[in-house]
Structure P
Amino acid sequence: MSEEIDGVVQGHRDGHGFVQRNDGQPDIYLPPNEMRAVLHRDVVKVSLGRVDRRGRPEGHVLEIVARPVNRIIGRLLKESGIWLVAPEDKRYAQDVIIQPGGTAHAETGQVVVVELTEPPALFGQPVGHVIEVLGDIDDPGMEIDIAVRKFSIPHEFSAPCLAETQDLPDTVRTADKRGRIDLTDVPLVTIDGVDARDFDDAVYCEPAKVGRGKGWRLLVAIADVSHYVKSGGDIDTDAFDRATSVYFPRRVVPMLPEKLSNGLCSLNPDVDRLCMVCDMLITAKGDIHAYQFYPAVMHSHARFTYDEVWAILQNTRGPEATKRAARVDNLLHLHDLYKALSGSRRVRGAMEFETIETQIISNENGRIERIEPRTRNDAHKLIEEAMLAANVCAADFIEANHQMALYRVHEGPTPEKAEILRDYLKALGIPNRLGDRPSPKDLALIAEQVADRPDAPQIQTMLLRSMQQAIYTPDNAGHFGLAYEAYTHFTSPIRRYPDLLVHRVIKAILQDRVYELPTLPTFGEAHENLQRRLNKSAKAKDAPPPRHRSKADTKRYDAWVGAGLHCSANERRADEASRDVENWLKCRYMKEHLGEQYTGTVSAVTSFGVFVMLDQMYVEGLVHVTELGGDYYRFDEVRQELRGERTGVRFHIGKKLEVQVSRVDLDGRRIDFRMAGADEHAPADGPRRGEAGARGANKAKVHRQAGKAEAAAPAPARKDGRQASKTPARGARNDRGRGPEASGKRKTGKRK
């Protein structure tokens, strides 16, 4: 009897799908005929059948164990007198037939939400009725309305949550200040982006004697959200469900109600606010000599923007400095401290890659007017370093007191990824001594070594891709990218639930007690998917069994693991939703530029083509391998390049290309380019010796056909356990990272 395997269906826009196995083993391919009776995200039991021509085991669906999602968002259409809805999420490969009288008076072409009343069957499509009419696709903000539903992001606070919020005061009361250190006379200031609305951190720095030498005293004051959001309360339940604020262009879906996020908890200027303070002494070399945590009440003395602070640092006699004369010395002290902390970062070997971040400038209708690079200067960096210091102290404080909490863990390359990186560097002639477990300093030295090479961006990209994604977990494994032995998130409790939990744990330690997680809602599918990936990662690392725990400790530990998985999964969900909206906006923007030519830079290379980032537009699209010219191109995985067998033309990350916008698929979030003047395309990198003209153009036709099949084919499981995408990535690649962990502020495009 064939083995029965449990897993979750992951649909594919081309009609086939995969089953992500619960045991962490490689995914099982489901051909289109097996997908007829199942939906994306269904929980199923499958048996293994034959192996297809690409060596993938095919699955046969035995049973649908659970169907967690029965609401689908899409466009209402009428074909041959039948109403149906074409799903917005193309992983739902079947249209939904609308039952008679079930359109809710929606009109053709409008965006609607459908609730299924009959699931799909082998010989029948799913049936449902419209439960919500969102409006026309061109309505301002429609792309965001679609995304929050498409990714199941909670966007309306529950009635109990709103009721509890109404009971909160509008200002800080005298009773709230009891038992707190009074810092209202300390000139703490906030430094944020010009468009920021919630201010969760304030800073103050002054010179101080540290030990026998000179240094600084740094105060990082963070909004005391935990004073108002009670553990296990109705606000807390909604906050946990969201786990993070979601940032879209022109709109934010907040983790907390506005009364808290923009009012009572926001460190607005010239008002008293409750805060948790990390008070540090830092040496001249940038090392943290001592620290303490305490609850306080503060009074922000100024609200600065990054540009304003940067102008003051550049010219202490300029108009901005004159306007803020009383705060100039404090800012100069912060800048001096930043230089010391930055030096300490280099000594410990932390990753420090400069990547281009962009901001979308929209008109009043929400459409893109232009896309601009976001300039990052020392004002951003000094706040980033101050927040990193406070986060490190929080992790050390929790670990020293042997309490459970969520660490922000970022692990380095797996042995498989380290091997790929070694082979890549060797192919480029870059000397290295990377072992199976390279250190942060190893990678930092390579980045420094190649900084002046013309292919430095390509090498930096490969260094970034070798590392794993950061997660929240109670098991402290350090932060590889930042080169910290212990690291957590303490500085943004207004917008991140893990930070709120860390505040509660620190308060409990100060009160000589243990913080217990409340009974939280059942974890969802995103949590389960992440658990499967972690199981796969743990098996790959051959992780040792956990230390012996009592039943009570095991129960507490499991609760913290679940909370970490939930927060990690929802963080990824938020990123995917934000990226989906940005890609939709970029596709809409590029529809107005069809046929136009631009200079771009190759940002990724795959077997089916190259992704190109336009230099001035900051929009990414695919040049399919069939558009690269009449040659047979082989993908060199080691060198991460496509190379023509006849011409020797090479396409690699960092290569400059002239491209033309050829096609925009708004529904698929996909932009296609073709080579500008492809007929005149010459072998810019020269032919490979002995191969010029050796193979005729007859192979080009064969390869064009194979390339199209490759682009449409499902991807094999990658060594790191995630599914490698074989489809052009919807206008902008979904796996493009910003580094091991960008440590600035998410509301300005970065993360702490």
Structure Q
Amino acid sequence: MKTVKLKTAVKLIAFLVIVIGGIYFIVTGDDPEIAGNLPNTPAVPEVTPDDDADSEGEETEAEEAQVIQEPVPEQVAVDDKAPENRAKIIAETQEEIDGHRFLTANEQYEMYVKEENLSVIIREKATGAVLYSTIDEPVQSNEEWTNVMQSSIVMEYLVGTNIVIYRADMYSGNPEKQVRYNDDGFEASIFYPELEIAFEVNVRLTDSGMVAEIPKASIQEGSDRYKVSGFYVYPFLGYSKLGDREGYMFIPDGSGALIHLKDNDGKYKQPYSKMVYGDNVGIDDPYVLSLFSGMDPFNDPENILAPVFGMVQTDSQIGYLGIIEEGQYSAKIEAYPSGAILPYNWITSKFIYRQVYNQPTSQDSGTMVVRQRNSNDFDIRLRYEFVSRDEATYFGLAEKYRSYLLNNDLVTKTGDEFNVRVDMFGSDVEKGLLFNKTVPMTTFGQASAIFHDLQGSGVEEILSIYKGWQSDGYYGGLPIRSFKPEAALGREMSLPGLLEESEANNIDLYLYHDALRINLEEQGNTRYKVMKKMNKRTYTEDVYGKVYSSLHYLNPKSSADIMESLKQDYLDNEVANIALAGIANELFSYSEGSREYDRITTKRYYEAIVSDYDNSFRLLLEQPFSYLWNDTDAIIDLPAKSSDYVFTDEDIPFIALTLKGIVPMYSEYVNFQANQVEFFLQLVEQGLNPSFLITYEDPSELLYTNSSHIYSSKYELYQETIADYYTALKEIHEQTKDVLIVNYERSGGVTKVTYENGTIVYVNYQENDAVIDGRTIGALSYKVVQDR
């Protein structure tokens, strides 16, 4: 009895902490200093726990399985805090620097190479600033890490079905090297005799940076026992020791974040390590113990939307943007703040060719470790775009990426139109005595009335995505296989009628379509296949709902088949606008029968679907990965901040700085922001269009549905707020439309955003007035001026 009471108390206390900590009441007032008053926002109702929730829920126990271990040694104890004293600036061309011989140069940069470990040093000719790629005299450590710190390429490999991943570098494993030099770099053949593994590395200096490649065809495995797991390529390029240097590492987490180059006094034990384009749910098997039964108390971290990372050393004004050109679908970005394992700040990409995973041996229990049968099929190509002098800032990194995207036709300037996004939520279902009961929240007629009311109040330019329009509602109607609107929503007006009326009134109304998920509780006899992980088990997505506890993913071919058959149905019903979800921001490995497929296969299916729909409809993509940015009319649900990891020092709007003026960007929902004043200022700063999720009925009607997380959405509460956001942000947009950002500066809590047409937007996040450029910016406000 005592044990039960203790567990109950712990659960209740933890639950109350999360509920109270997650709810804020924001009170805003008129500020005479701002360029337009901050919009008023309705008070967010307090979230109360479901009375029927089981407060005595049992803790979930993990199935016994072997833990797959990455080779992370214990943290290195460091007594040596002396500075390295490697030259930051070298004024003239040298024959040799730290054992690296001069190899080649162009108008801007010189490359020096050390053949022993293929290490390079880059020198910027105009300033003499240098970047080092390996550590010349590492702090005292174990032999493994010492060799890694001095190596340009680090290979990871598997031994049989051993769950431990091993490393071979430019020293351990006694590699044989053959290096061939050319006009702009070198080619090297590497062979590990004991492992019977060989590969080639190609490195060349470009007019704007450096490119390093490992062709997949060059990787030779002569033994069944030893197989390549992955590679690190120049992992220590631009490193710094403890707090020796000034600057930061850039990680592409959400909107972007910086990790300053400082001495962290050993307080961080783990690095940042995330898969590019999100976790691979088809092979990775994360598990988190929770005190909560049937509830998800955690916010998901932000995905990496673009395959980039960076390092800037502001004291010598040099740095780089790393762009993964090939291999991004099987790559991680890893950033190590000083003290996380080593006393160095370093950032790198890791390329994954094979993994091991737990294969269940029975329905109930027991597992064995299985090695991925076939290696992932990709070349490695990593481009480093250098920045120097005034460009050696995180804005300089964003400029480099913008130029790269435009020059390689990876994004097209489509026109930066302004709309306020007012999404409609149609219906969901709740459990009934015998059958599920439809809960209509916004009928088609009610949506029409909301649109008329908004336009009548001056909100003329509206983009809207209708969610839960299909039969059985948002969760019960998955997957959507035909154009069959929910009957309960068509009492006053049909969906085709609403679409026609919206078109006539210049409202861009899109139908929301999740092309990824399937609800097996409602589609138990479907002929479409569900996605199975590499271990042949069906993947389950826990959604912690009141009606459906989990959903499943469609096999990529099934997604393609459904979308192909549905396309004509949409066209026959004169549907012109589609908002695609699910497949725009999810990639995974999977199995089908005895065959295994990597994430590149999934990407090819999804890319074909998106391209086909982009050619047939006006298309929106929900928080899309960068390889799809050229196939959408706008990017929706763009994060305005990062995941806020403990080791990050500040958020930056990297994606907004890159794409503003090229493609319209819409924020996540204003309704659900804890600090709506700060969020509004972020929209001003980043040039994001505002987004709202609206229902005609009170969201309390959703309490016993899977959409119970929608706690503040009733139109009458947000009517004035929508109009205020529209008026304020449209005024700013008129002065920044279709123009690029050419500079971004931050000083304390004040930012200055400069556009190429001379418009300057000042944003003050401080609770005190600020003076910048001789102008006073009111507390928690903004000001827009013309500098020409």
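Worth a mention:
- Ranking P, Q by FRET efficiency 1/(1 + (r/R0)^6) of positions 394 and 570 (r between Cβ atoms, R0 = 25 Å, to 0.05), the structure that comes out highest: P
- Ranking P, Q by mean count of other Cβ atoms within 10 Å over residues 498-505, the structure that comes out highest: P
- Per distance in nm of label points 7 Å out along Cα→Cβ at positions 402 and 642, the highest-valued of structures P, Q: P
- Structure responsible for -9000, with helix-only ellipticity at 222 nm (-39500 (n - 2.57) for each DSSP H run of 4 or more, over all residues; to 500) calculated and labels P, Q on offer: P
Read-outs throughout are calculated quantities, based only on the coordinates presented, and are distinct from any laboratory measurement. Everything quoted here is computed from the prediction, not taken from an experiment. Cβ atoms are built from the backbone, for glycine too; each structure is taken alone.
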